[in-house]
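Participant: Just below sit the structures, each encoded as structure tokens.
What follows is calculated from the coordinates using simple rules that are stated; it is not laboratory data. Remember, it's a predicted structure, so these values are computed and weren't measured experimentally. Cβ atoms are built from the backbone, for glycine too; each structure is taken alone.
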Structure P
Amino acid sequence: MPQNKYRNIDEYISRFPVDIQKKLNQIRNMVKELAPESSEKIAYQMPTFYLNENLVHFAAYKSHIGFYPTPSAIEAFKDEIGKYKNSKGSLAIPLDEPLPLDLLRKMVIFRVNETTSAQYNEQIGGQYKVKKDTKLSNEKIDELLEILRIRFKNNKIRHYSLEWSDVEKKLLDNKDKLYSLLAMEETGGEPDVLQYNADTDQYLFVDCSVQSPEGRRSLCYDTEALESRKSNKPEDSAVNMATEMGIDILTESQYRELYKYGKFDTKTSSWIKTPDNVRAFGGAIFGDCRYNTVFVYHNGAESYYKARGFRGCILI
């Protein structure tokens, strides 16, 4: 890394070859999108985002990109870091490999929640907000498609008979649905294709994050439940947030179907679309996986927990 003293991030990035600049700008734009209230600065001679404290740093070196999300994020995602060299608070990404954007996004969302949690009621846990700008720039569309492409290629067991080129064409023909996929991605859902219906020519995208999406937790079930609380209300409900995102909460059968492709919610739980006859009595259902078994339970619809979110799906 050049040893100059940099005045700002633009100046830092401009000192590197074009291919390195592209990677650094990918990280920069990603953090700006996920943490719009953060500010930029140079700290420790590295590009830095600040949100109540240093949020993340990143830097370029001779053979790798360094990403520094603090030790807490490295610890939180240690099981997903895999092949990448890492230390207490850093991740090294070889220059000759694509950026693991889905992993970096999760780390940034984790840090946003961590650095803003003190601004919310203790029970809310710093829920990440879905942005409502539904028109995506071409750059944002390209970035989203690249994330989805990499996930699609890395998880062929979920869709072994499908081709990414067909999926991409469908997405580009339905750009109005990309906002929903971006909202799923930005709230930690890691959407991926699980089914294709040849009769209707539609792909089903489902949240495939290992744990319930980070940015959709501490929610009661629906608006009626939210309004019924006299005090300590959460910021939103699962049904309302799903509606704003333009997705459907998974049904019980869809939730169980997900487990054909791996283990999910082993440390968390997720609200499930609740039948009217259950909801009429004031309850709502949720699921999780414990002891290698999927369990479905019930709770008061007005309840909410830091470890409970919801999973959604969308047909495209």
Structure Q
Amino acid sequence: MKWSERTNTIGLEGVSHLLALIYMTEAVDKPLGALIVGPPGTGKSMILTKLKYEKAIIVNDITGRGLEDLLRDMGRQISGFVVIPDLLKVIARRQSADSFFFLMNILLEEGLTKIQRYDIKIEFPEPLRFGMITAITTEQFRHRRRSFEGSGFLSRNLLISYSYSRQVQEKIQRRMIRGEMPREYLIVAPESRIPDMTPEVEEAIERLAKLLASARGDGFVFRATNQIKSLIIAQGLLDRVEKLTVEQAFEVACVIPFLLGDRYRAEGLGAANDEDYFTMRHLYLREPLPKEFQHIDIERQAERLKKVGVLVETLNGGYKIGGGT
């Protein structure tokens, strides 16, 4: 079943697919984390509340008792995700911002078994393994980007950005008028074993990692490699396969545009959207366009994807995963 059929999140199908993969990385060494960036009122908080993960801890306050309660919840659960639907509410005040960076350093540090601050001291029975997923407006992100980079948050986590085309905005408005809202969807924690790797998938990981590292401009190709590998394994867990194939790599390639925000802006293309996502699925996976996206001009959209490097045409007229030579 496709994500568009599970969640009914028109305009956010690609982002919801990517979030599902991030949640599934709990089974892969250390969970990934993500910061979703977009203009106000574009569904950032909504997607984090509608797309639920059974081992997620939703957080709206991390000051004083709120932070202590969160840390104790993490200690009882040991692994999972901390989800902050609206980061600005959490970091608007200086004390809240200090608590956020304190929490963030806890999540980024591996193997943590004890937390101690002037007001809090908690020991855990096992090392914590948590990822964080949160969202912030584009303007606030630009204002605070330097502090995020300085703390290591952006290099260790995935930066997700997206936009809506005019056609999709009109479709969303009509759905709102009819009262058709996105459905809640529960993602169950993975239970199957990690799928086996194959040479063709290893090659795809290398290409996508180069693309991601280049787009971010941070040169951390090893970190990007681990992130792409985790996403592809997560897709295998989502598909419940025993051995990874190029199909799982193609599935992940379809959501990569949402991680290339700086590359899109450098090319004057705004941000990735669901037209990019479904064009990739059409060209890579040979899927027909969904009813809501029959307006897509495949050739025009393909040219847009080539500019950001995620789509590479082969000599025989097909397409291969971008990012390498």
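Participant: Can you spot which of P, Q the value 25.0 was calculated from, given it is mean count of other Cβ atoms within 10 Å over residues 183-190?
Facilitator: Values: P: 25.0; Q: 13.9.
Source structure for this number: P.
Participant: Follow-up question, since we're still on this one. Given that distance in nm of label points 7 Å out along Cα→Cβ at positions 63 and 175, derived from a single structure, equals 4.2, which label among P, Q identifies that structure? Write down the numbers at each step before the final one.
Facilitator: Details: P: 4.2; Q: 3.6.
Corresponding structure: P.
Participant: Here is a further query. Work out the source of -15000 here, i.e. which of P, Q gives that when helix-only ellipticity at 222 nm (-39500 (n - 2.57) for each DSSP H run of 4 or more, over all residues; to 500) is computed.
Facilitator: Numbers: P: -10000; Q: -15000.
It must be structure Q, since only it matches.
Participant: Rank structures P, Q by relative contact order in percent (Cα under 8 Å, 6 or more apart) and report only the one at the top, that is, the highest.
Facilitator: Details: P: 13; Q: 22.
Greatest value across P, Q: structure Q.
Participant: When you work out Kirkwood radius over Cα pairs in Å, for residues 135-278 alone for each of the structures P, Q, which one comes out largest? List each step's numbers first, then the result.
Facilitator: Working: P: 16.4; Q: 17.2.
Greatest value across P, Q: structure Q.
Participant: Here distance in nm of label points 7 Å out along Cα→Cβ at positions 39 and 55 was calculated and came to 1.3; which of the structures P, Q was it taken from? Mind dumping the intermediate values first?
Facilitator: Working: P: 1.3; Q: 3.8.
Derived from P, not from the others.
Participant: Thinking of P, Q, which structure, once mean count of other Cβ atoms within 10 Å over residues 23-30 is computed, gives back 21.1?
Facilitator: Details: P: 18.2; Q: 21.1.
Of the structures listed, the value fits Q.
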